[in-house]
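Chemist: Have a look at these structures, which come just after this line.
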Structure P
Amino acid sequence: MDAAHNTVRNQIFLSSTLAELFSSWARNPGAVLYAGGTGIVLGTASKLAEFPGPILSLEKIHELHKITRTERYLEIGSMVRLNDLIRIGKIVPEILRNTIMQIANPPVRNLATIGGNICYAKEKLDTHAPLAALDAMYELRSAVSSRWIAASRFDTKDDPLSALDKQELLTRIRIPFESWDYTIIKKFEDRHCGCGRGMLVFIVKAQKNIISDVRFVFAGESIITNRNLEMIFFGQQLPLDRKTASHFVGLWENYLAELPYPNGLLAVKILNFISSTIEDLTR
């Protein structure tokens with residue numbers, strides 16, 4: 001009886017279209033979506049017999065592997081491998097390429113997909129921060145509907161409409177083509193310190209040494225960003241004078257102190273990063 005139960009539980013459905021996928025999903029509502037598989041298998045002792053239900057593989061759905069560009073956007077299918085985004089070069093924004101290059105190692109990046117990195121349920125993985133900073137949009141589709149949502153709003157705790165609905169799938173990532181003059185990333189890893197992990201990105205756009213846009217985004221347990229604080233940089237002359245830089249750092253310090261998360265050592269590390277990046281703009 002146990003063997004028969006495991007056989008049904010570990011059925012693998014290989015759909016070639018989204019219509020087939022949603023049809024299989026409707027018949028097997030407890031099925032597990034399978035993209036690159038790194039979030040399920042790598043780093044564990046898991047084997048096929050330990051999967052929690054039938055498996056819906058996305059591998060054969062050609063639409064999800066596409067990379068296209070228009071004059072305004074880069075569109076990436078959710079099944080595009082992370083290493084493929086590195087290989088295609090400068091068409092991918094620098095801040096996203098640099099983030100991906102810090103993820104695991106080449107063998108893992110050959111398996112891992114951009115959609116899997118975004119939709120990993122246990123925590124926000126590395127691509128959340130650069131995609132939010134770049135004003136990326138996500139296409140979420142079900143069997144009967146399609147909607148777009150900003151990367152900065154995806155899966156936030158206080159907005160139930162921002163998370164994936166039941167039997168809804170991330171299908172495309174749309175990134176506007178923008179030129180950013182200064183980009184930097186910082187990965188915080190919890191190496192037995194208990195302070196939490198996450199990714200922080202800082203990008204600046206300037207015209208004739210005048211700041212025209214700034215983005216600070218941290219993604220850990222949640223996404224932290226503040227458009228009002230970013231906008232105070234607008235119109236500032238580069239390099240910044242030290243008094244102005246110190247004032248900006250103080251505003252961020254006050255803002256972080258008011259948040260329930262991040263806190264403790266992680267908040268200190270984030271503030272130190274913000275301070276050093278603003279200090280860089282004085283040189």
Structure Q
Amino acid sequence: MANGLDDALTFFVLITIIVIILILNRIYKLSPSNNRSWVNDNARNAVADFDGNIVKIKNIRDFNWRTTRDYDERWIEQEFDLRTVTDIWLTLEYFDPKRRQMAHTILSFEFADGRRLACSIEVRREEGERYHPIQGMFRKYELIYVWGTERDIIGVRTRCRKNSVTHLFKAIVLGEGNERRMLESYLSRTNNLAENPEWYNTITNTCTTNIVRHVNEVYPGRVPRAISILMPGLSPKLLERANLIEMKGTIEQTLAASVIDSKADEWNGDDDFGDTIRM
């Protein structure tokens with residue numbers, strides 16, 4: 001009797017392993033694509049055209065969000081002088097303050113003429129698709145670099161997502177010219193994704209892992225390996241230790257001072273949104 005049960009269990013385990021192998025084999029034969037029925041806010045790949053010190057960026061998102069489902073769709077193109085990048089800013093959005101591990105990170109580039117351009121590295125969703133971190137490990141979603149105005153990229157998070165809490169930090173960039181090199185690194189990868197799509201991966205290819213990759217490309221070894229790269233909600237202490245953001249007192253005081261949701265809610269729609277959230 002016991003031998004019969006052992007044989008049945010062994011057979012079940014063997015069949016389960018075979019099924020898992022077949023499923024994984026099928027998953028890892030899938031190829032990423034830029035040609036799917038995307039949701040409107042992920043519909044276009046940004047593309048950068050370089051001409052010496054000038055770059056023209058096409059498909060910059062500039063939506064006017066009233067809610068996450070009610071918006072005016074607008075895509076623009078702008079030219080920037082690469083020599084005039086003055087500052088880099090980091091946005092950290094906690095989806096749910098009760099779950100401090102989970103957050104989204106965004107970089108913004110500020111130019112001498114006062115313009116600011118944000119880039120959100122995220123899941124590229126198809127129509128009717130919702131993100132789930134487990135599915136994100138198995139070639140479910142493509143990766144996209146969404147370039148947009150701050151009133152769009154940051155505004156939709158601060159003004160339309162009522163449960164989230166959003167922080168804005170000024171980055172400390174060490175080394176002359178590294179602001180420009182960071183922007184060029186971002187734009188080069190953006191162009192590459194437009195030609196060679198990639199799978200998003202919840203562990204290895206996310207918003208934060210890509211930011212770290214860009215930082216360490218420009219300044220090797222600047223960001224050490226840490227669990228907070230996989231769980232960006234835990235990143236504030238790493239940001240402090242690695243001297244990556246301007247501090248305003250302790251880390252607790254800095255976090256409190258950097259919350260921008262109420263400032264965003266006070267934006268009148270006419271003034272520059274980026275100026276408003278930095279007041």
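Chemist: Which structure, out of P, Q, was mean count of other Cβ atoms within 10 Å over residues 87-94 calculated from, if the result is 13.6?
Modeler: This figure was derived from P.
Chemist: From which structure (P, Q) was Cα Rg over 2.2 N^0.38 Å, for residues 119-238 alone calculated, if the value obtained is 1.18? Walk me through the numbers before you get to the answer.
Modeler: Details: P: 1.18; Q: 1.11.
Considering all the candidates, the number was obtained from P.
Chemist: Please state which of the structures P, Q yields -0.72, -0.93, -1.12 when log10 I(q)/I(0) by the Debye sum over Cα atoms at q = 0.16, 0.22, 0.29 Å⁻¹, for residues 167-222 alone is computed from it.
Modeler: Derived from the structure labelled P.
Chemist: Name the one structure among P, Q that Rg and Dmax of the Cα atoms in Å of 20.6, 74 was derived from. Numbers along the way, then the final one.
Modeler: On the way: P: 20.6, 74; Q: 21.2, 82.
The value was obtained from structure P.
Chemist: Comparing mean count of other Cβ atoms within 10 Å over residues 199-206 across structures P, Q, which is largest?
Modeler: The maximum falls on structure P.
Chemist: Can you tell which of P, Q yields 13 when relative contact order in percent (Cα under 8 Å, 6 or more apart) is derived from it? Kindly include the intermediate steps, with their values, before the conclusion.
Modeler: Values: P: 13; Q: 20.
Here the read-out was taken from P.
Read the figures in this text as sums done on the coordinates, not as results from a lab. These numbers come from a predicted model, not from an experiment. Cβ atoms are built from the backbone, for glycine too; each structure is taken alone.
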